[in-house]
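Undergrad: Next come the structures, one after another.
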Structure P
Amino acid sequence: MSSSSTPETKRVAIITGAAEGIGRAIALRLAKDGFDLGLFDLPRAKERLEAVAEEVRTAHGARVVHVYGDVSKEDDVRTLVETVVQELGSVYAMIANAGICINQVLHETTSEDADKLLDINVKGTFYSFKYAAIQMIKQGTGGRLVGAASIAGKRGAWTVVG
């Protein structure tokens, strides 16, 4: 996508877990490639998410909406997609990047820790894809659903669950 695109023709990507690390890097790259962005992270990451939003605005001229919530809460993800569409007009890509790992051995992992991991890593991705897909179908334009994963998904470590 050309950086000379008008706001009406720019594609919009939503990135969960966008306040730091891989999410921040994805935001910078997509903004450089001409995307407008919906950035999402936990309320406790407010300062970091606002810094990422300002960085992509300043460096690449992207329009940015930042929303706070928890990917494990379906209503928060629904609100995220609705807010981005209201502010930026559409959704072309959903990058489900939010995730956690538990740094302990499997046999010492509690059911509560396992529930938290599944709520964020599995349900969070499901909700992100679900509400982005609903919007993409409504738009009639298709789009992209991208799920990020840690290296632990390819090569496990004995002290990491998730």
Structure Q
Amino acid sequence: MDCLFCAVVAGEVEVPMVHEDADVVAFLDHRPLFPGHVLVIPRRHVPTLTDLLPQEVGPFFEQVRRTTAAVEHGMAAKGSFVATNSRVSQSVPHLHVHVVPRNPKDGLRGFFWPRTRYASPAEATATAARIREALEALDAPLTDGSGTTTLPPKRE
């Protein structure tokens, strides 16, 4: 099997399992930021968040929400960090959401990358307009279910 997480779903790779249901699997990350770092994945091979079918989004993120509550409670954490990557920096090409327990002074400082500012209010306004245009173009699902995103062509 080419996809590591599909092998986890199939039971070919053993992991410390946290949750399994008909659609979602959650297990401990093998290289956690902190103990209790969980990965939540769809059973179906879905490369990125935009490849989830509309009817899968709600149930998937309900399990992310439940897992987040369980991680915070089970690990006596004061909060959590929840994140996903799409293609860039995505170590396994199967959608996975990181649920990481957080506590004050735990050593993680906000985001893992440097923050920046827009050069001007005009640049911020233009950027927001580009995203609004893309949202307005989404009159159909983002994906056809085959892993092909159906957004209009990207602007340069």
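Here, each number is a calculation from the coordinates, and none is a lab measurement. The structure presented is a predicted model; accordingly, all values stated were derived computationally and were not measured. Cβ atoms are built from the backbone, for glycine too; each structure is taken alone.
Undergrad: Given a computed value of 4, 17, 22, 30, 20, 5, 1 for P(r) over Cα pairs in 5 Å bins from 0, in percent, for residues 45-100 alone, which structure among P, Q does it belong to?
TA: Label of the originating structure: P.
Undergrad: I would also like to ask the following. Output the label of whichever structure in P, Q has the greatest value of mean count of other Cβ atoms within 10 Å over residues 69-76.
TA: Comparing P, Q by mean count of other Cβ atoms within 10 Å over residues 69-76, the maximum is at P.
Undergrad: With helix-only ellipticity at 222 nm (-39500 (n - 2.57) for each DSSP H run of 4 or more, over all residues; to 500) coming out at -9000, pick the structure among P, Q it was computed from.
TA: Comparing all candidates, it corresponds to Q.
Undergrad: For FRET efficiency 1/(1 + (r/R0)^6) of positions 21 and 133 (r between Cβ atoms, R0 = 25 Å, to 0.05), which of P, Q scores largest?
TA: Answer by largest value of FRET efficiency 1/(1 + (r/R0)^6) of positions 21 and 133 (r between Cβ atoms, R0 = 25 Å, to 0.05): P.
Undergrad: For Cα Rg over 2.2 N^0.38 Å, which structure out of P, Q has the highest calculated value?
TA: Once Cα Rg over 2.2 N^0.38 Å is worked out for each structure, Q has the highest.
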